[in-house]
Structure I
Amino acid sequence: PVTERERLLMTALKERNDQITYQKGIIRGIQSQMVLHAVYVEDLRGQLQGKEEKKAQGKNKGRINTDGQAKILTQDKIFNAIVKAHEECDAAKEAATKRKDAKTKYVEAVAVWKVREMDRKERNSALKSGWINEVRRWEAERDSAKYDQ
């Protein structure tokens, strides 16, 4: 720096760049923490869902509950209980199918997102490298202008 003002500006610029670099590091750490937290929560959600499904399966063993009364399968109460049990079983199978379909759609959406994310990163990398080249060119022009004076 030739003048006092240039020296002050260069010092301020260096301090600002250091501050930005520090903030980027903090943001990167927070983002990493959020990703790890999301993975942990998703794992717990899967475990909880598995436990709930296992608990629900344990309750229904295919027995007809008649509260100690005689089991005559033609009675309305018994027949309705059997129909209800079949409906619940069908609903459970349908829910499992829906969950499987939703999981498949989710996996496909994540795959598409990953491709788009890679494209975005490549574009950003190209822009950043272009910017770095421009800065180098500008610095070279600045330095040559200093020496020409």
Structure II
Amino acid sequence: MVKFWGLGLIVLLSAAAARADEFVRADCRSLVSASDGLSYERPEHPIWYRRFWTGECGGLPLYRCKPGSPNWNDVASQMMARAAPAARNAVRIKACKLGQVIGYEWARDKPIRRIDTAALKDLLKLLNETQDVSAGLDRVDRRVKELMGRPRA
């Protein structure tokens, strides 16, 4: 019995340690796939994906990566702050799920990605020019679906 509990504790601690390295904001983690569980196409893909969420460029050449804002963790915080209290949970859910789709695609190799940096800027503009955060997220969602429906280069 003691061996079973000890083994269970080790498994739980290992899972917690793996999740502790997660860079996706804590309140999104139950809504998106764990970053270490995603399938990446090249070694830089998860590093760019981290950049999308955090704004950190560690592991990337500085001539290719500009650290800081915008990053999706900050964008999600701003959206939730703008939302009416009753809508915040729905905004969080939409923002988190969109963040995974947008960030994963943006982080791919330039020749094959459907969402590039210019498209990312356009998505942020769509979001920020709409007074109602939920409506802005819906507009972004529709645009992302259009972009994702395009054939890869």
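Laboratory data are not the source of any read-out in this text; all were calculated from the coordinates shown. Just so we're clear, the structure is a prediction, and the values are computed from it rather than from any experiment. Cβ atoms are built from the backbone, for glycine too; each structure is taken alone.
Hey, distance in nm of label points 7 Å out along Cα→Cβ at positions 81 and 105 derived from one of I, II reads 3.8; which structure?
I
Among I, II, considering only percent of Cα pairs over 28 Å apart, which has the greatest calculated value?
I
For which of the structures I, II does the calculation of helix-only ellipticity at 222 nm (-39500 (n - 2.57) for each DSSP H run of 4 or more, over all residues; to 500) return -18500?
This figure was derived from II.
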